[in-house]
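Derivation of every value follows stated rules applied to the coordinates shown; laboratory data play no part. These figures come from a predicted structure and were not determined experimentally. Cβ atoms are built from the backbone, for glycine too; each structure is taken alone.
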Structure I
Amino acid sequence: MKATESNIKSILDEVSSLVESSDLDINISLTDQGVDSLDLVNVYLLVEEKFEIKIPDEDIAQLQNISQIIDYVNLKVT
């Protein structure tokens, strides 16, 4: 399964009740848009589960916005 903006935003909706995913810009850091660090960890865990991939700790730094998450997942699932 390929990652899309809608399925990553759906994961964000599951994780964060404080941020409305439809208001998020895919190119701005999630933390700059109000997603806290705990929610971000949960996003990574759900992405791993949903797409059946493993995100090594050293890759987390490059996954700060929705666009980066989509590109990363799509590289891993091909």
Structure II
Amino acid sequence: MRGILIKHSLFFMIYDYFVYGTIEYHDEIRIALQEKMQKMQCHRLYTLSKKAPTEEEREAAKQEYLETVGKVRADALSGISD
């Protein structure tokens, strides 16, 4: 099993949330974990697009990766304009 790295600040927010019940970090934790999950999914798809056993699987993973990255970038840009 591989480990997952998170920022120190996120770790301490999660620690405070669960150990001390500091609920003010709830939204920040949720957003940071969603961003981390998106990055992990993009990484998985990119790796699959390079190492899948068949050309069809590689191409499907590549298309899904490009769509996912496009959505992430569009979401990021829409957040900037708000």
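Among candidates I, II, the computation of helix-only ellipticity at 222 nm (-39500 (n - 2.57) for each DSSP H run of 4 or more, over all residues; to 500) that gave -15000 used structure I.
In terms of FRET efficiency 1/(1 + (r/R0)^6) of positions 28 and 60 (r between Cβ atoms, R0 = 41 Å, to 0.05), the structure with the greatest value among I, II is I.
Taking distance in nm of label points 7 Å out along Cα→Cβ at positions 4 and 36 as the measure, the highest value among I, II is held by I.
Going by distance in nm of label points 7 Å out along Cα→Cβ at positions 12 and 68, which of structures I, II comes out largest? Let's see the in-between values first.
Values: I: 1.4; II: 3.1.
That would be structure II.
Of structures I, II, which gives 18 when relative contact order in percent (Cα under 8 Å, 6 or more apart) is computed from the coordinates? The read-out comes from structure II. A value of -0.37, -1.45 for log10 I(q)/I(0) by the Debye sum over Cα atoms at q = 0.14, 0.26 Å⁻¹, calculated from one of I, II, originates in structure I.
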